[in-house]
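J.: These notes open a run of structures that come right after.
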Structure I
Amino acid sequence: MNLNAIKAIYFFEMARTRRTLMQSIASPVLSTSLYFIVFGSAIGSRIQEVNGVSYGSFIVPGLVMLSLLTESISNASFGIYFPKFTGTIYEILSAPVSSMEAVIGFVGAAATKSLILGSIMLATASLFVEIKIAHPFLMVFFLILTCISFSLFGFIIGIWADNFEKLQVIPMLVITPLVFLGGSFYSANMLPPFWQKVTLFNPILYLVSGFRWSFYEIGDVSLEISLTMILFFLVSCLGVVAWMFKTGYHIKK
């Protein structure tokens, strides 16, 4: 394995983050603070507890997951799309760099950015509400799996997209609504029976539920199902990325 190639791609992508700190870090943290001010104050004053947890603390995992998913997809999709847009992708393809090494470099950088952001958001949330993490190692495991999985998904979007507009279509019109409807700010058990069944078809529900379980040992679905779903998504994304490089889909054409 060409470790120098992986390091070159990885550090180049991380350097781009340092040049855009306001967009990469400050903006999501500000948005999180506003969520706590609005949801914590306005709604939290009317909903005291959800499943025995104060409402402000209850929404922390959902807020972190919302930002992690959108930022992972955004960082990874732009990271691979921009070389396509400028034509520098052909330099990578002609260099002694395998597809796996390129994926590790791009996706690794995007996942690292998301992990840093998630840590900052948890620190920011602790300024507003009391956070208790019942299973810290499981929480970190969920964070890492989520960042890697959705960075891979963003990588797929970046290869698929042939203009800047397409980079935003799926995150804005698909992922964000699914996160809001996936129990980020409420428990699925609060819904009528029919909508509880409909919500089970939302894949984000399993991510939020598993992540929240690592905090408070409560969830809308079992921990085992949540882990199975995210691992299935991870393997599926790996399969799609492998197929894209094998066929040259939107890379060599």
Structure II
Amino acid sequence: MSRLNDEWKVEPHGAIEQLDDGLWTVAGEIAMPLGHFPRRMTIVRLADGRLVIWSAIPLQESAMLQLEDEGPIGYIVAPGVSHRLDLRPWKQRYPSALIVCAPGAREAVSEAVAVDATEDPFGDAAVSFQAVPGVDGKEAALLVRRSSGTSLVINDLIANVRHPEGLGAKVMARLMGFGVKEPEMPWVGEKLYVKDKEALALALLQWSTEPALRRIVVSHGDVIDSEPNRVLERIADELK
């Protein structure tokens, strides 16, 4: 098992940015040899006021207080097998929050904290949690529908690391295909997780037909808000 944080360890991060009504994101960094690699947390407010934390990142206390002002922390989602680094301190801070992950990630996530749900627990018509087809249930996605449009929140299957910082991050982003030139599926993620390319490609194409799809929020790199439908179509075509 990879080393997991037991304490609230704050790495460099930006401000909480609002993307839509009840939808926020925070761009953070994780230390690596010779640089920092970008990571991203997404926050969604449900109709009942509770917050969903996707790919949890510890923030500075002022930012955490700002976050808590938006609503109680109801769910902490580990969107993939490798996104469990800070689950323990988050669960310690919010013991009543439910831990959610995709079914194929349950064993890995359980090494950090007990899992409460592997299927959609939200009961919210506008926020849909789903296991991504074709990857043995190891990756999850969220569809967040608002009056202004739809946001797809996805994890390690699409990356958009356009500005890697430091030699180590630049090498990793380029060698592993983390979307330095354009959004793409990292080859390491494809190799490790993709078991049925046809099923995954179909899922990407189905998401591309979402009414008023405005953006794709990824766990590594910039938010994709330019022609997100075509990005999904292109990556689906590359899987064939």
Structure III
Amino acid sequence: MSTPPVLFEHVEKYYGPLHVLKGISGHVDRAEVLAVIGSSGCGKSTLLRCLNRLETINQGRIVVTGIELSQPALTRKQLRDVRSQIGMVFQQFNLFPHLSVLDNLTLAPQQVLNRSKQESQERARFYLEQVGLAEKIDAYPDQLSGGQKQRVAIARSLCMEPQIMLFDEPTSALDPELVGEVLEVMQQLADKGMTMVVVTHEIQFARDVANRVLFLDQGLIVEEGPAREVLTNPQSDRLHTFLRRMRQA
């Protein structure tokens, strides 16, 4: 059986004396959406950052697109190659404020993938159309709403044509009325078969869109399984309490 695009085994992560991830293991299959949920500080964002080697781990093994990110001898080329196959969308949009939307989308494909200016611009137009922002191609970030900025950030990641998309609470910085437009784009990606890992507090989105859910608590995987089943009928008291609090929020 082939290795899944994302595999993590017995992952330990410390920040000084703080034990953030405590030997957790899991995987993401091709074209699967994995939702990672849990209270703030449980380790879910740290896990996501480890999957892109924005953070290194203290122990365990992480393999993404066939490259072991946890190996000490990982070369710059290997890291660059694997990162070119992973799109990451953060809580904050991280757009370059001095660049237009078009330039934000074409910078990395030209500099990292050595795409021509024409090809990069064609891809940018295509993906802006996909996220419903074709008319904003010449706008600057300060001329966009929060939801539009996040959709531009998603389009920017897609311009790199990644195999995997990582989302770190992409709606947490948005006003409530703007959340839906970002979640709609993410649902469209899922429908098209994009492999996705989504750290989120949007429980309904996790239930309706994710294939599986992973519930983290204090650095441990407390419960995991099919999203609708786990979120409708939690087996652990801790997840039951977490979901009740989320409904009341």
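J.: Here helix-only ellipticity at 222 nm (-39500 (n - 2.57) for each DSSP H run of 4 or more, over all residues; to 500) has been calculated and equals -11500, so which of I, II, III was it run on? Each step should come with its number before you reach the end.
T.: Numbers: I: -22000; II: -7000; III: -11500.
Structure III accounts for this read-out.
J.: For structures I, II, III, calculate distance in nm of label points 7 Å out along Cα→Cβ at positions 54 and 222 and state which one comes out highest.
T.: Evaluating distance in nm of label points 7 Å out along Cα→Cβ at positions 54 and 222 on every structure, the highest lands on I.
J.: Can you rank I, II, III by mean count of other Cβ atoms within 10 Å over residues 62-69 and just name the one with the largest value?
T.: I
J.: Could you figure out which one of I, II, III the value 15.8, 44 for Rg and Dmax of the Cα atoms in Å, for residues 102-181 alone was computed from? It would help to have the intermediate numbers written out before the result.
T.: Numbers: I: 14.9, 44; II: 15.8, 44; III: 12.7, 39.
This figure was derived from II.
J.: Given structures I, II, III, which gives the highest value for volume of the Cα convex hull per residue in Å³, for residues 126-229 alone?
T.: Numbers: I: 126; II: 92; III: 116.
Going through I, II, III one by one, volume of the Cα convex hull per residue in Å³, for residues 126-229 alone peaks for structure I.
Laboratory data are not the source of any read-out in this text; all were calculated from the coordinates shown. Note that the coordinates shown come from a computational prediction; the quantities given were computed from them, not determined experimentally. Cβ atoms are built from the backbone, for glycine too; each structure is taken alone.
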